[in-house]
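J.: There are structures below to look over.
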Structure I
């Protein structure tokens with residue numbers, strides 16, 4: 001059943017190596033959150049988001065259960081979410 005909601009947060013070069021970090025978390029039925037995965041990316045370009053989101057989609061193996069994706073306002077990320085997860089509702 002999990003996840004029905006996937007929350008993505010992109011940090012902007014706040015690590016030691018100054019790489020963007022895309023973190024994925026999900027809520028549990030007990031109101032807690034759990035880490036799904038995270039990815040350091042070489043840049044915040046669309047092709048990096050495509051690869052990362054395709055990898056997440058393939059590893060989750062529950063695309064039919066995924067209903068809502070919450071992202072920040074990164075334009076490239078929002079565009080790729082709509083492409084990779086077309087059946088999901090995207091929230092900001």
Structure II
């Protein structure tokens with residue numbers, strides 16, 4: 001039988017030492033060898049991933065138009081779309 005462990009405490013596992021302690025505890029209870037990566041830092045990894053996401057947005061989206069939509073809303077001169085639903 002396997003057990004499941006969960007938490008609703010948002011962000012708990014973002015704390016490096018808390019996450020490592022939990023993983024060590026689970027490994028000990030399951031008799032699994034575990035050596036946490038001491039150099040892995042959640043905050044640094046999150047920052048790296050956000051940088052990648054930002055680069056992708058910059059490369060593939062028209063950020064000037066996106067900013068204009070955010071600041072001024074949807075242009076009023078767009079054509080109307082008449083959408084019809086076909087019966088299933």
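J.: Say we calculate FRET efficiency 1/(1 + (r/R0)^6) of positions 38 and 54 (r between Cβ atoms, R0 = 25 Å, to 0.05) for every structure; which of I, II gives the highest result?
T.: For this comparison of FRET efficiency 1/(1 + (r/R0)^6) of positions 38 and 54 (r between Cβ atoms, R0 = 25 Å, to 0.05), the top structure is I.
J.: Please state which of the structures I, II yields -16500 when helix-only ellipticity at 222 nm (-39500 (n - 2.57) for each DSSP H run of 4 or more, over all residues; to 500) is computed from it.
T.: Among I, II, the structure yielding -16500 for helix-only ellipticity at 222 nm (-39500 (n - 2.57) for each DSSP H run of 4 or more, over all residues; to 500) is II.
J.: Taking distance in nm of label points 7 Å out along Cα→Cβ at positions 22 and 78 for each of I, II, which is largest?
T.: II
J.: Let me ask something else. Give the label, chosen from I, II, of the structure having the highest value of Kirkwood radius over Cα pairs in Å.
T.: With respect to Kirkwood radius over Cα pairs in Å, the highest-scoring structure among I, II is II.
Just so you know, all these numbers are worked out from the coordinates, no wet-lab data involved. Only a predicted model underlies this, so the values are computations on that prediction, with no experimental measurement involved. Cβ atoms are built from the backbone, for glycine too; each structure is taken alone.
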